[in-house]
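Each structure below appears as structure tokens.
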Structure I
Amino acid sequence: MSPHRKPNLLVVCPPDHYVLRNLPAIADSAQIQVGNDTATLERHAPDAEVILYSGLTGKTVDFPEVWRRAKNVKWVHCLSAGVEKLLFPALIESPVPLTNAKGVFKRSLAEFAVLGMLYFYKRVRRLVESQRAHHWDDFKVDWLPGKIMGVVGYGEIGQECARLAKALGVKIYAIRRKPALSEGDPVLDRIFGSDRLHEMLGEVDVVLAAAPLTPETRHMLNDAAFGAMKPSAIVMNVGRGPVIDEAALIRALQQKKIAGAALDVFEVEPLSADSPLWDMENVLISPHCTDRTRDPDWLDLTMQCFLDNFHRYVSGQPLVNVVDKKAGY
């Protein structure tokens, strides 16, 4: 790309959102237009060469509406890691690359996974309730060495969760669509193909859902999957809510087919006030905020991912975090 040409960048985001404070870093390298309404799209989308789409900064125009007007777009970047809301047939079939925030939030999510294990194995709810009651409650706790975590979706997030858990003495099993990609991985104790999901679930103490949402992963953890788990199993979800069949999870918890759940994501968000999950003593709920770090700010982190890619784009280098649009992640 010519060093004197500035590509037209359309940022689909509320124009008063603080995340835009990151844009001056590329002000000399792009013609930037920001908006989140039909008038802005009508005016600027036809000339946009690059589109930055945010689904993390409040309500945004549905992406098909953006795409329909973007006749000259060469690259689309999504500020979130999940891209299921952007993937519709016209984009999937087009040659335009889609990039995302894969891996940006993995550390904080992995810390929540460790928290989830410690919450149950150290019986934190009982500690808090005893403290509130001024009750000296002497009881036994478990430790992590020797426990087995089974990772469902061994991508960036799943691998980071595995690394932190491994450092605490947890054995790591994982399932992934292409097991060969993990051959020789020093973190893994065992790797399973997708067709061996229930076999893995029957052997682990902690089930970590970290899979992207695709037609194949939707409700992957269902009644049959919970039935394959140990009654002592803890289920955690730091990926996409609908990977777990929530009604099946509630049944499994109520019937004590599993021991507990630590959840950051849900099928429908916000979680309905009448969901049975709220009142279950064996459930830890995070309102999809465990990746929303304060310092560094989580949106600044994901914007930096875009800025790094933008510098690659204008200098003619290959983009990173390119989504396999047909696979869905």
Structure II
Amino acid sequence: MSKSKPPLVRLAEMTPGQAGDFFSLLCERTRAARRDGKPFYTCRFRDTGRTAAFMVWSDGPWFEACDTTWQEGRFYKIRGVYDEHNVYGPQIDVQNIRAVIDTDRENGFDPLEFVERSRYNLDEMYQELWNFAESQIANVPLRRLVLTLLERKKQAIKQLPATQKHFYPFAGGLLEHIVSVAHSCLHLVDKYVARYPDLHPPINRDLVLAGAILHDIGRTVEFNDDPLNVQPTVDGRFTGHLLLGRDLVRDVARELGDVEPDLVRMLEHIVLAHLTLPEWGSPRLPLIPEVLIIHHADDLDAKLEMYIRCLTRDKEPGEFTVRDPVLGRQLYKGRTV
């Protein structure tokens, strides 16, 4: 009688003595030698919740494969038994191992599960953003421009962080940030259109909402498409996301050919100027009120995310957090109300 296949589990959820099949990232493969000169490897496999070690000895069955084919940064499907050593911590006794293949995605493998990611469902957030653009942007050519860019950059928008280290620095962070800014801008533009009825032409609601959605679209070209190692592209280093975003807007507007030229000009200005300050990267100061709405919604959302992340993750004793290097300050966490 053939042995039954072990269940597919998550490394982070395994208990001592449990056997199973699981997907894992090889995050360390370090070669060393014993006192007698025989080589060995210390390998560490991880998912988002746990890292476990596997010692590969020269006289063991996996040494040749580890020495010649295993690579750090690659995913593997492992059949093994999990244990916890009282000194060396989580351990894996590998019974079988192979590199992940394309068909593993059909069985639950998702590389984004191996990096920090948004706490929200990415598909649902993207659909929310799409529905927002469809329902809130009344100008049909402008709406088509926004939806075209959302469709073409869908995977990158869903996958990328908003920034590498500062705010929303995790997979899906860009999408989470855009959705939040868009909703804030909707509230603000409706408030200020009503507050200044004598302005002619009035603050352009469609322009604000289109700008809110596209203000960081250049991030989709600034960063590469590797969720495990997000890095700036050559164009990202040379040009930066503001100019890259302006180019994306300009190119699609020219391709579609039906967006009013003045709207395109002002939308380009929003993308370029929404950071407002040259030291933050904007090559021009804001020259239209629509930029101010987007800038303050964008800045508030970024700063608040940084505050919340600092407060919720800090483990230091006392009433203040450790000094946050990006915020440049310690935050008070000793409040009771």
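Rule-based calculations on the coordinates, nothing more; no lab input. Owing to the predicted nature of the structure, the values given are computational and were not obtained by experimental measurement. Cβ atoms are built from the backbone, for glycine too; each structure is taken alone.
Quick check on the output: -12500 is helix-only ellipticity at 222 nm (-39500 (n - 2.57) for each DSSP H run of 4 or more, over all residues; to 500), derived from one of I, II. Which one produced it?
Numbers: I: -8000; II: -12500.
The correct label is II.
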**OP:** Using FRET efficiency 1/(1 + (r/R0)^6) of positions 168 and 240 (r between Cβ atoms, R0 = 25 Å, to 0.05), single out the structure from I, II with the greatest value.
**Re:** II
**OP:** For structures I, II, calculate volume of the Cα convex hull per residue in Å³, for residues 256-311 alone and state which one comes out highest.
**Re:** I
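Taking relative contact order in percent (Cα under 8 Å, 6 or more apart) as the quantity of interest, name the structure among I, II where it is greatest. Can you show the working numbers first?
Details: I: 16; II: 11.
Max of relative contact order in percent (Cα under 8 Å, 6 or more apart): I.
Comparing percent of Cα pairs over 37 Å apart across structures I, II, which is largest? Before the final figure, lay out the partial values.
Working: I: 25; II: 35.
Structure II gives the largest value of percent of Cα pairs over 37 Å apart among I, II.
Taking distance in nm of label points 7 Å out along Cα→Cβ at positions 192 and 208 as the quantity of interest, name the structure among I, II where it is greatest.
Numbers: I: 1.6; II: 0.6.
Once distance in nm of label points 7 Å out along Cα→Cβ at positions 192 and 208 is worked out for each structure, I has the highest.
In terms of mean count of other Cβ atoms within 10 Å over residues 88-95, which of structures I, II is highest?
Values: I: 11.5; II: 15.5.
Sorting by mean count of other Cβ atoms within 10 Å over residues 88-95 in descending order puts II first.
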Original post:
Among the shown structures I, II, from which was the value 22.5 of mean count of other Cβ atoms within 10 Å over residues 8-15 calculated?
Top reply: I
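Computing Rg/Rh (Cα atoms, Kirkwood Rh), for residues 48-135 alone gives 1.14 for which of I, II? Present the calculation step by step, with values, prior to reporting the outcome.
Working: I: 1.29; II: 1.14.
Attributed to the structure labelled II.
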